[in-house]
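Just so you know, all these numbers are worked out from the coordinates, no wet-lab data involved. This one's a predicted model, so the numbers in the text were calculated from it and none came from an experiment. Cβ atoms are built from the backbone, for glycine too; each structure is taken alone.
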Structure I
Amino acid sequence: MRWPLLGAALLVVAPAGLHAQRIRASQEAYVRQKVGETWLEVHYRRPTARGRELFGGIVGWGRTWTPGADTATTLKLSAPIRIEEHSLPAGTYSVWMIPDSTGPWTVIFSRAQPVFHIPYPGEEQDQLRLTVTPQPATAMETLAFYFSRVDGADATLAMHWGTTVVPMRIHTGP
């Protein structure tokens, strides 16, 4: 009778030890916001700077990158929106950026999703490409998406990591 109890104890202990080994450095996050009558949801993993050079370092200038880690970051829209004066239909998109050291960044919303964070799925999957001028900001150790402004049918969605913020102006409704 002792063997089944010993076996059961091992089964209880082993998964707990394995669970601790599986904690990811880049934790999963969601930000969900209603703007006007439209729900917007960003789902991503949050990499941490840990003293590394971010843009121009681990994220190369001119290279397509998903702002996050592991699975590509997604933006889910319950209705069509206008983002930086461009139309984006309702649906779910993977989000990609091309940082530029001297000018605006390219932001890409791809129909390819769910996908891993590398490689970029290719231009043939792009729903929308737009340019956004990054802004300097106070340091943010862990990558974050947030709505820095929400006012009726208008909002600003920001990607913030290190000392860089990429703000994207959004309008919902007619």
Structure II
Amino acid sequence: MKDRRAPIAVASILLLGLGVALARRKPMPVGNRSVPPPAKPVSLERYLGVWYEIGRYDNVFERDLDGVTAEYRLRSDGQIQVVNTGRLGGPTGRAKVAEGRAKVISGSDGAKLKVSFLGPFFLGDYWVLDHAEDYGWSIVGEPSGRYLWLLSRVPKPAPATRAAIHARARTLGYDTDLIRETAQ
């Protein structure tokens, strides 16, 4: 008869190691302790398409990525297909792609979504906090204030547009000194 304790012991050690690693991980800073609700409704039809990340709060899943884009497409089931692409080490580096899906939260005027890149069990908040009237830029965050993305329809918006987006993020309560500019 096989000893069944060995696989359990190995699994226990691996879980303990994972727990220690997670406990020692440096938490992401909170850049906004009072995230406001989205400023205006979002027309899903106008929001769909390609967005270029021009800045973000650095995070583990985008570590060392530049040339970041997000593409949103309507799926046949009414959800949104999300394809995020970033390039390791610079705008021309090797592509890293993450595919997921999003669902608009009922009653949010299209401005709050739940997004998952890891199946239906791990959902994240995606709030379109503000956007240009012509949907030329948007500011995306979530309730904890640890994540922020500044998006544009063009890879390199004019300096005045970039400054206006940063100013609007500050007005929304974000510490813009924490923003990592994304090379495009």
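Of structures I, II, which gives 18.6 when mean count of other Cβ atoms within 10 Å over residues 89-96 is computed from the coordinates? The read-out comes from structure I.
Looking at relative contact order in percent (Cα under 8 Å, 6 or more apart), point out which structure of I, II has the largest value. Once relative contact order in percent (Cα under 8 Å, 6 or more apart) is worked out for each structure, II has the highest. Looking across I, II, the calculation of helix-only ellipticity at 222 nm (-39500 (n - 2.57) for each DSSP H run of 4 or more, over all residues; to 500) that yields -6500 traces back to II.
When log10 I(q)/I(0) by the Debye sum over Cα atoms at q = 0.10, 0.11, 0.17 Å⁻¹ is computed for each of I, II, the one that comes out at -0.44, -0.51, -1.04 is I.
When volume of the Cα convex hull per residue in Å³, for residues 65-144 alone is calculated for each of structures I, II, structure II comes out greatest.
State the single structure among I, II that was used to calculate mean count of other Cβ atoms within 10 Å over residues 33-40, giving 17.4. Answer by label: I.
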